[in-house]
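Taken together, the values in this text are just the output of simple stated rules run on the coordinates, not laboratory data. The shown structure was predicted, so the numbers you read here are calculated from the model rather than taken from an experiment. Cβ atoms are built from the backbone, for glycine too; each structure is taken alone.
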Structure I
Amino acid sequence: MSAAAEVKVRNLVLLSIPAALIGALAALLLAGIDWVAEELHGFWWEIAPEALGVDGARWWPVVILTLTGLGVGLIVWKMPGHGGHDSATIELVAPVLPLSALPGVALALILGLAGGVSLGPESPIISIAVALSTMLMARLMPNVPAQTAMLLAAAGMVSAMFSSPFAAALLLSEILATSPGRAKLWDKMIPTLVSAVSAWWVGGLVGLRLMPSSIELGDVTWFDGLGGTVAALAAAGLGVAAAFGLPPLWRFKRRLGNPVLYITLGGLVLGLLGMLGGEITLGKGAHETGELLAHAGEYGAWTLVSFALIKTVALVVSAASGFRGGRVFPAVFIGTSVGLAVAGLLGTDPGLAVAAGVLGAVLAISRDGWLALVMGALLVPVWGIVAILLAILIPTWLMITRAPEMIVHPDGEHDDDRPLLETPGTADEQRR
């Protein structure tokens with residue numbers, strides 16, 4: 001082995017140590033915030049209404065979500081960092097936040113998750129992990145580029161959220177493939193994979209699991225494949241509608257000026273949607289997707305369609321109103337509802353229909369083919385499903401490729417060729 005190769009291997013091994021630590025911390029951070037949010041959710045939605053004698057009241061979601069909007073609005077208005085990035089305007093991995101902003105980000109995220117806002121934890125929790133990872137790397141290895149610290153945090157958090165280091169590997173390969181530098185892709189991938197595996201392992205130790213239960217795949221035929229394509233296109237259609245609806249609603253809300261006003265108003269609307277669709281249409285969508293799969297036979301096809309429509313509207317309202325959170329888990333719920341509805345209407349295999357529906361919704365909402373494949377395949381843990389989903393992905397991508405992304409560009413820019421991560425300098429420079 002040449003001297004240069006030995007140095008490269010040694011550097012990878014040395015970088016793997018903080019990578020494993022960052023991955024473990026990402027899993028513990030997610031588990032901690034999810035636990036606090038679940039406890040608060042239980043108090044708001046079970047203990048409090050029972051104590052007040054209003055258990056089962058249809059108007060209770062309006063009260064809770066309006067108060068949630070008020071709380072998040074006050075955080076965005078008054079706390080340092082204003083609750084972090086506006087989730088409607090950023091990708092999954094966003095620029096590094098100052099440490100002073102993290103308490104507000106965490107509080108806004110916890111309130112949204114506990115209150116039943118239709119956003120997942122993705123963007124805010126990754127922002128917290130990225131800021132802490134950048135600080136940690138600045139202390140342990142100050143010459144490491146800030147982008148590396150960001151990727152380690154993102155890899156760990158994606159793996160912890162989706163219970164799969166494979167998901168992190170596929171998602172981050174796209175970012176790494178477009179980043180500058182001449183290093184081979186897998187030289188860049190090794191530290192992020194260490195972080196992902198560490199997060200997956202530690203998350204398993206502490207019982208962390210956000211992904212819903214899986215659904216079995218039957219003996220599929222060409223007709224089932226056709227039904228899966230219908231489910232993917234229908235779910236993608238809802239995602240495209242959400243992408244069209246987000247920017248004008250976001251701009252309308254910002255004309256109201258004070259975040260307390262427009263976020264509280266958003267909470268009120270979400271509460272009314274919760275009255276309409278029931279508790280299963282509230283929240284980030286992970287637990288609710290599991291409930292949907294466990295009791296799929298109890299819902300008619302058109303009830304499932306109504307769930308998907310209400311969740312799509314709730315997702316747009318949540319993102320446009322300034323709540324902090326991600327769009328992937330709500331997309332999974334939308335895709336699952338559509339898939340089960342298509343299976344009921346056409347008589348096709350429900351496993352394939354659900355996986356394809358999730359693929360279509362996530363593809364349209366995230367515009368990431370790897371993420372869409374992973375989320376669909378995770379619900380049907382059979383390797384054969386990947387080949388079928390790849391075939392279904394092709395017409396779905398052709399349908400959505402010219403549609404707008406579900407993101408707001410406040411400055412009017414729509415440059416799809418810009419780098420996914422634009423964070424120059426080392427972790428120490430970025431922290432300062």
Structure II
Amino acid sequence: MQTASTGLELSDIQSGALHPRPSPYAGTYIVLRIDDRRAGREVLRRLIPALTPATDPARVDQEAWVAAALSFQGLKALGVPQASLDSFPLPFREGMAARAAHLGDVGDSAPENWEEPLGSADVHLGITALSPDKTRLEAVLERAQKTYEQMPGISLIWRLDCFALATDAEHFGFKDGISHPAVEGSGVAGSNPEEPPLKAGEFFFGYLDETNEFPPMPQPEILGHNGTYIVFRKLHQRVAAFRQYLKANASTAEEEAFLGAKMMGRWQSGAPLALCPTHDDPELGADPKRNNAFMFAADDSKGLKTPPGCHIRRANPRDAQITGVPRLHRMIRRGTSYGPLLPDGVVQDDGAERGLAFVFVGSRLDRQFEFVQREWMNDSSFFGAGGDKDPIVGDNDGSGGFTIPKAPIRRRLAGLPQFVVTRGGEYFFAPGLRALRWLSELDT
């Protein structure tokens with residue numbers, strides 16, 4: 001039932017959609033194809049007891065935290081009635097590959113270059129398992145494998161192993177996973193004490209959103225209530241190219257670090273330019289109570305500290321004066337590294353696959369992920385900077401640039417290559433636990 005109450009039904013919401021992940025951890029993403037709807041329903045029945053509700057956030061003493069989500073094609077494969085399928089929004093029904101041009105997934109990032117089977121109609125059921133260490137993770141995966149390996153009509157078609165370092169650094173070297181919003185009624189604190197909690201409807205169905213309305217919910221109500229959308233992206237990071245670009249545009253190692261911080265909006269330690277604009281402060285960067293406690297408009301409207309076009313200011317403009325209302329486009333973000341680290345100082349590409357398995361959580365694919373990707377990552381009209389794109393994750397092609405505001409003369413970088421390439425992805429729906437039971441008991 002849709003409600004104006006600010007209290008979330010945490011026992012029905014999957015924990016992975018709400019709670020920040022612990023650190024460090026090992027993780028695995030698995031994709032199953034459902035060839036027989038009754039077998040698919042049986043897999044859900046077996047999987048439900050292993051799923052973690054939001055009343056039980058990740059703890060270091062747990063074996064693993066497991067979450068499950070279904071693509072539109074997966075819901076079809078389960079035999080969900082057509083009326084329910086039609087209640088999902090167009091982006092979800094079309095799938096990520098069909099939205100590629102809209103998202104800036106062109107050139108090397110185009111779906112024809114994606115890793116199979118990502119982007120195909122075979123991607124049905126996504127399962128995520130996270131654990132404090134690889135040993136415990138493998139034990140859980142071995143048990144999970146028994147739920148489908150002996151079952152005709154179910155196939156494991158893709159797996160990606162990932163990890164988070166104790167430093168939370170991603171492959172470019174920057175501390176990741178710092179910024180996350182507070183969700184009203186969840187009891188989970190946000191990382192920015194200056195940002196009021198967001199309405200629960202921005203993330204979960206059945207609750208009021210920031211416009212004081214209920215977001216369109218999949219039907220019937222038992223299917224949609226307490227569910228959310230999951231955007232999954234496998235992103236390859238061209239680490240050597242990033243290091244080469246910094247080196248080509250700087251004369252010292254210190255200047256390279258400064259330039260990288262200007263492009264990201266943070267120093268590699270996680271310390272934000274908003275709080276330490278001229279030098280790194282690793283102690284600040286490591287402090288979760290301080291490293292995200294800032295806004296932009298109060299004392300940096302011109303971007304002399306944090307450039308308006310840098311990655312973190314594009315991804316979350318906070319209180320900056322821009323076109324639109326930033327709170328309507330907030331998402332919960334989760335990033336997980338995969339692939340071997342490129343050793344420090346190496347600037348030649350070794351050909352290895354490395355990058356981020358990136359997850360976004362929200363109730364509005366169009367207003368949240370797709371808007372941010374199209375308008376903020378791959379355009380600059382919203383803050384009046386012409387055609388520049390995000391210097392870190394934008395679909396740059398070598399013809400664009402990046403501006404660093406500075407008095408009296410700004411610095412303009414040119415020839416930005418593409419540092420992050422999409423290897424694949426999909427839109428998923430993460431139902432509440434009651435909805436998963438409903439799906440497992442379908443008789444169509």
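So distance in nm of label points 7 Å out along Cα→Cβ at positions 137 and 409, computed for just one structure, reads 2.8; which one of I, II is that?
Numbers: I: 2.8; II: 5.0.
Here the read-out was taken from I.
By the measure distance in nm of label points 7 Å out along Cα→Cβ at positions 81 and 345, tell me the structure among I, II with the highest figure.
On the way: I: 4.4; II: 6.6.
When distance in nm of label points 7 Å out along Cα→Cβ at positions 81 and 345 is calculated for I, II, structure II comes out on top.
As an exercise: Cα Rg over 2.2 N^0.38 Å, for residues 105-240 alone, calculated from one structure in I, II, equals 1.28. Which structure is it?
On the way: I: 1.28; II: 1.33.
Working through the options, I get structure I.
Taking mean count of other Cβ atoms within 10 Å over residues 201-208 as the criterion, which structure among I, II has the greatest value?
Details: I: 16.2; II: 25.9.
The structure with the largest value is II.
Could you tell me which structure in I, II was used to calculate helix-only ellipticity at 222 nm (-39500 (n - 2.57) for each DSSP H run of 4 or more, over all residues; to 500) as -5000?
Working: I: -23500; II: -5000.
This figure was derived from II.
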